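For reference, the structures are reproduced in the following blocks.
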Structure I
Amino acid sequence: MLAKKYRLNKTKDIEKVYKNGKSLIAKILGIKFMENSFNYSRFTFVVSTKIHKKSTKRNLAKRRMRETIRTNIKLIKPGYDVIFLARQGIIDANYEDIKSNIFYVLKKAGLC
C-alpha cells in the first residue's frame, strides 16, 4: 500500500491537476502532472469503467500501478502531483508492461 502522504486524495487537488497540469500519453496509460508545494510527490490512479466493466479488473490495474510507484518512490523527483490515467490495453497487460510504461512517461515528463 502506498503511504498516506504520497496519496493525492482531495477532490480539489485532483481537479486542480486536471485543469492546470501537463499531460503525456504512453501505450497503455497517460499522466497528468503539475508541481506542488511539498518536498514529496503525491499520486492518484484512475481506471474508468470504460476500460472494463468489472471492478476486480480495474482494481487489479490500480494495484499494479500503485505497487510500481511504491517500490520505486525514491527514483521519482519530489514536488509533483501526478494522476495516472489507464488506457484501453492496461487490463491485458502484465506487471512488467505496466512498469515499463510508467517509467516511460515519467522519464518523458522529466519526473524520473
Structure II
Amino acid sequence: MASDRPPIPSTMFVSALSQMWVFAAYELLRTWRQRAREIMKWGKWLEGLAGEEREAAMTAKREEIEARAAQARDAEVRWQVFEGAADAQFIEELRSAMNRTEVTFAGR
C-alpha cells in the first residue's frame, strides 16, 4: 500500500480539467448575468414608453439585433428575450433567477 500512488501525469491532467470546468462555469454565469442586466435595463426603459414610441423602440432594437446577429443567423433567438422584456412578469422572473446566482459573485 505504501507504493500505491496515483500517477502524477494523470492526476495533474484531472486537476487541470477540474479547474477548467470551474472557470468555464464562472464565465458562463458572468456572461449570462451581464446579458440579464442588459435585458432588464431594456425592459425598464421600455416601461417608460407608450404607443408609437414603444413600437418604434422595439422595431429599432430588433433591427439592431438582426444586424449584429446576421452572420450567426440567430437573430430570432436573440430577439425573443428582448421581446419578452416588454412583459413585467418576464423581467421579474429574470431578476429572481439573477438573484439566485448572486452567491457566486458576492465573494463571501
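Computed from the coordinates by the stated procedures, all read-outs in this text should not be read as laboratory data. Owing to the predicted nature of the structure, the values given are computational and were not obtained by experimental measurement. Cβ atoms are built from the backbone, for glycine too; each structure is taken alone.
When P(r) over Cα pairs in 5 Å bins from 0, in percent is computed for each of I, II, which one produces 2, 12, 25, 26, 21, 10, 2, 0? Kindly include the intermediate steps, with their values, before the conclusion.
Values: I: 2, 12, 25, 26, 21, 10, 2, 0; II: 2, 10, 14, 15, 14, 11, 9, 6, 5, 4, 3, 3, 2, 1, 0, 0.
Of the structures listed, the value fits I.
A value of 4.3 was derived for distance in nm of label points 7 Å out along Cα→Cβ at positions 52 and 100; which structure in I, II was it taken from? Write down the numbers at each step before the final one.
On the way: I: 2.0; II: 4.3.
Label of the source structure: II.
Thinking of I, II, which structure, once helix-only ellipticity at 222 nm (-39500 (n - 2.57) for each DSSP H run of 4 or more, over all residues; to 500) is computed, gives back -27000? Present the calculation step by step, with values, prior to reporting the outcome.
Values: I: -12000; II: -27000.
Here the read-out was taken from II.
Computing relative contact order in percent (Cα under 8 Å, 6 or more apart) gives 30 for which of I, II?
Numbers: I: 36; II: 30.
It was calculated from structure II.
Among the shown structures I, II, from which was the value 12.0 of mean count of other Cβ atoms within 10 Å over residues 44-51 calculated? Before the final figure, lay out the partial values.
Values: I: 16.2; II: 12.0.
Corresponding structure: II.
Which of the displayed structures (I, II) returns the greatest value of volume of the Cα convex hull per residue in Å³, for residues 12-67 alone on calculation?
Values: I: 106; II: 68.
Between I, II, the highest calculated value is found for I.
With distance in nm of label points 7 Å out along Cα→Cβ at positions 20 and 36 computed per structure, which member of I, II shows the largest figure? Working shown, then result.
Details: I: 1.4; II: 2.7.
When distance in nm of label points 7 Å out along Cα→Cβ at positions 20 and 36 is computed for each of I, II, structure II gives the biggest number.
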